[in-house]
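Q: Listed below are the structures to be examined.
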Structure I
Amino acid sequence: MPYYYGFDWTYVILVLPCIILSLLASASVKNTFNKYSRQFSSRNITGAEAAQRVLQANGVTGVRIERVSGSLTDHYDPTTNVIRLSDSVYGSTSTAAIGVACHEAGHAVQYAKNYAPIKLRAAIIPITNIGSKLAMPLILLGLILEYFSNLSFTFVYLGIACFGLSLVFQLVTLPVEFNASRRAMNAIESCELLTDSEQRGARKTLTAAAMTYVAATATALAQLLRLILLFGGRRRDD
């Protein structure tokens, strides 16, 4: 039974470890970024300049690079074709900043090169957003209508399926993020943006960031399994 004396062991066994992993991954990103933010490029290249060189090396034009407020708020916006780099990245010459900037440029290159996973992720975002919002209301509605057995469990199963879309999104996101980091490191090396010894800082920063996506995927999987264990096998005569 998922519950033992009113205590939900599915949460403790499945979800809680993943949440802890997510917290550790987030802390690792901040600590790693802060550490290598103090290691500066001997070539004195800023994050914005590094991103521009990655675009040029891949023959990508028409992408703007802008500054955005905050820390670790860096992202590529495909709707406006803009790379937005945070205050701690845009004008910084640190190895961490260059790694992050090149990663975001990698996303722009993915769109320009029609990289299939990022196109798929963009296509399913509206569906996954709707699914994540409807999942729990559908499950709760099914439980409330439990005395209408067939109808109620249709809602429950539909809710679980909607939540499953969150896992699909995370699974698609993984190759997108890993590929962007690989493109970033290849460009850093081929364009000689950092020396061999300095590349370690950029690589460490990107690896730490990648672990946050791994943790998010694990959490989504754990939560889906928990919903299946709690509600997926229920019957009215239980």
Structure II
Amino acid sequence: MKNKKTVFIVEDDLLSAEYLKEILIKENYDVLDIVDTAEEAVQKCKTIQPDIVLMDIMLKGRLSGSEAAVEIKHFHPESKIIFLTAYAEPEMVDYAARSQACAYLLKPYREKEILATIRVILTQDHTPLPEKEMNLIPLKNNFVFDSEHRRLYKENKEVPLSSKKLKLIELLAKNKNHTVSNEQICLYVWNEMKSNSTLRSLIHRFRTVINDDIITNVNGVGYSIST
């Protein structure tokens, strides 16, 4: 990297935080600080304004990581927030999408996945959608996802989808221009981990049904829909 990108770590497990710091410094990122509460994270971000925030969701103190993310994005929308957690309930993933987090990585951490996710995020445009457009999410090739009614449309005509395919496109659409990991997709669609072949089969069936290839495979990381 010609210019070091800055990273801020919010993690209440010191060993995990130091591990993250070590692998990031090795890849020439500038780790600005490590804090262990959401309240301190909010205050720090007002002054240091990092490029990337690695944010644990379950933290000590009054605020959760999710609540801190909303506040940080309010006064510093340029920060890219990556949630780190051992929990992956669909409701939590949905909240991550609403708080404009760029990615959602599961513990235990995997070095290659973390570094690949950060690289993808730093090369993509993460301009937030205006609030009035949040329910109708425009996708590539004239597809639109209605997040309020959970429906996919192509040129104003609904595309019939099974429940699992709807969950797939819902998660990817709410995180459009972001990469969603294989783990996130499996836990959101099936509520449990599945093999890579099972996930690839679902992606293939989805592409066949819509007769289009709007889902991109990000090797070693997951899948995304770009615009």
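Computed from the coordinates by the stated procedures, all read-outs in this text should not be read as laboratory data. Treat the numbers as computed from the prediction; the structure is a model and nothing was measured. Cβ atoms are built from the backbone, for glycine too; each structure is taken alone.
Q: One of I, II was used to compute relative contact order in percent (Cα under 8 Å, 6 or more apart), and the result was 27. Which label is that? All intermediate terms of the calculation are to be shown ahead of the outcome.
A: On the way: I: 27; II: 14.
Of the structures listed, the value fits I.
Q: When helix-only ellipticity at 222 nm (-39500 (n - 2.57) for each DSSP H run of 4 or more, over all residues; to 500) is computed for each of I, II, which one produces -22500? If you can, show how the numbers build up before the last one.
A: Values: I: -22500; II: -12500.
It must be structure I, since only it matches.
Q: Could you tell me which structure in I, II was used to calculate mean projected area of the Cα convex hull in nm² as 12.2?
A: Details: I: 14.5; II: 12.2.
The read-out was computed on structure II.
Q: For which of I, II does distance in nm of label points 7 Å out along Cα→Cβ at positions 54 and 110, calculated from the coordinates, equal 1.1? List each step's numbers first, then the result.
A: Values: I: 1.1; II: 1.6.
Here the read-out was taken from I.
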